[in-house]
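Multiple structures are listed underneath, in structure tokens.
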Structure I
Amino acid sequence: MTFVVAHLGVFGHGLLVSAEISACTFVLAALIGAFLAFCRVSPVVPLRLLGRFYVSAVRSVPLLVLLTLFVFGLPEIGLVYSLFWTAVTAMGLYWAAFFCEVLRSGVRAVPRGQIEAARALGLGFGQTLRLVILPQALRSVIQPVASLLIAVLLNSSLAAAVGVTDELTGQTQLLDQQYAQAMVTFGAAAVCYVALALCIGRVAGALDRRLVS
């Protein structure tokens, strides 16, 4: 415990960077995933095929492999920017496929009768999606989205494997290399991850109860 208290600043900095990576990744994944979900439910066949291909292809590639391809591949084609944003981009593109499927499951949960009623009122596809489908779909996917955010947070630790040493796992590895206290350092990191995951779960639960009631 004394060791952890003495290095609270290190753990705090790592936790903050992990939270930043997770938040940026989630926002990017949500934006891309929403577009992909639109493609998946679109009446335009090429868009449906595009969305289906993207989801199938990306979900078939391990996240660490995708991270490695981005970190070492982008400089080869002249795209050089920070490791932080390289990791965020790769993870955002990866988790977008999962966000798409979560949102699509919410869309499919909307009773078909409401969609047909909207069409009977003369609403187009875009209006039906925006005014009828999405408000109900979003309410039904709060818990799945929270689970996805927790997965994003936990898998942000893979950024350490491609050189983002500022995040929590990277900082923990540096402390372990310096002091050889693996049980203490990684135990403290595990507590930090659990605390954040529990916070996300509690917020999602409260939001879910508020919207359902």
Structure II
Amino acid sequence: MFTGLVEDLGHVDAVDATADGVRLTVRTRLAAELGHGDSIAVNGVCLTAVELEAGGGTAFTADVMHETLRRSSLGAVAAGRTVNLELAMRADARLGGHIVQGHVDGLGEITSVVQDGFARIVTVTVPGGTDGLLRYVVEKGSIAIDGISLTVARIDETSLDVSLIPETLERTTLGVAAPGTPVNLEVDVMAKYAEKMLAPHLAALRREESPT
């Protein structure tokens, strides 16, 4: 589990692709805090450290399976790229962002970047619109974009806006993101559970209201 507060910008050293999946090597100061089998969020995707650079080095390696490659932007990541990194949340830590699982729900696309005073407004088109992931999003609610916990500033039928302060622009990949950039989206998990639990009751109500 994560909070959506990015701890470091990692450098992708290698992307070893085979028919079985991808082995991703990332260089970061956070590697010193990882143990074999520990979780780390890479652009909002929860991965497992399967190898660590010897001698207390500064790199870790993770396996990325086909399901993750299909659902996230890691399918297009290349050596030399910068990625957002966050270690798994400690039980005794402050929850400064919101509850983020590292389970990407879908890919959005940045369609607009506009300066607004010292902030920057980023518009993201969301797949499926209000029939897709946007049905889980509310204005002033939380969403994780590339693993960053952000507040939704505006929402319409096809997209949402987030407003980024200079700290976020400096410490995350969104600082250099431009229109056309794909981004990983994870919506609030509580909204998905609420929908599943309420679905049978709503279906029963619709049957009762429909003409016989």
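Say we calculate relative contact order in percent (Cα under 8 Å, 6 or more apart) for every structure; which of I, II gives the highest result? It would help to have the intermediate numbers written out before the result.
Numbers: I: 29; II: 22.
Across I, II, relative contact order in percent (Cα under 8 Å, 6 or more apart) peaks for I.
Given a value of 1.2 for distance in nm of label points 7 Å out along Cα→Cβ at positions 89 and 193, calculated from one of I, II, which structure does it belong to?
Working: I: 2.7; II: 1.2.
Value 1.2 for distance in nm of label points 7 Å out along Cα→Cβ at positions 89 and 193 corresponds to II out of I, II.
Starting from the value 1.23: which structure in I, II was Rg/Rh (Cα atoms, Kirkwood Rh), for residues 97-168 alone calculated from?
Attributed to the structure labelled I.
Tell me which structure, out of I, II, gives -4500 once helix-only ellipticity at 222 nm (-39500 (n - 2.57) for each DSSP H run of 4 or more, over all residues; to 500) is calculated.
That value comes from structure II.
Match the computed value 1.06 of Rg/Rh (Cα atoms, Kirkwood Rh) to one of the structures I, II, and report its label.
Details: I: 1.06; II: 1.02.
Working through the options, I get structure I.
Every read-out reported here was derived from the displayed coordinates using simple, explicitly stated rules and does not represent laboratory data. Computed from a prediction, not measured in an experiment: that's the story for all the values here. Cβ atoms are built from the backbone, for glycine too; each structure is taken alone.
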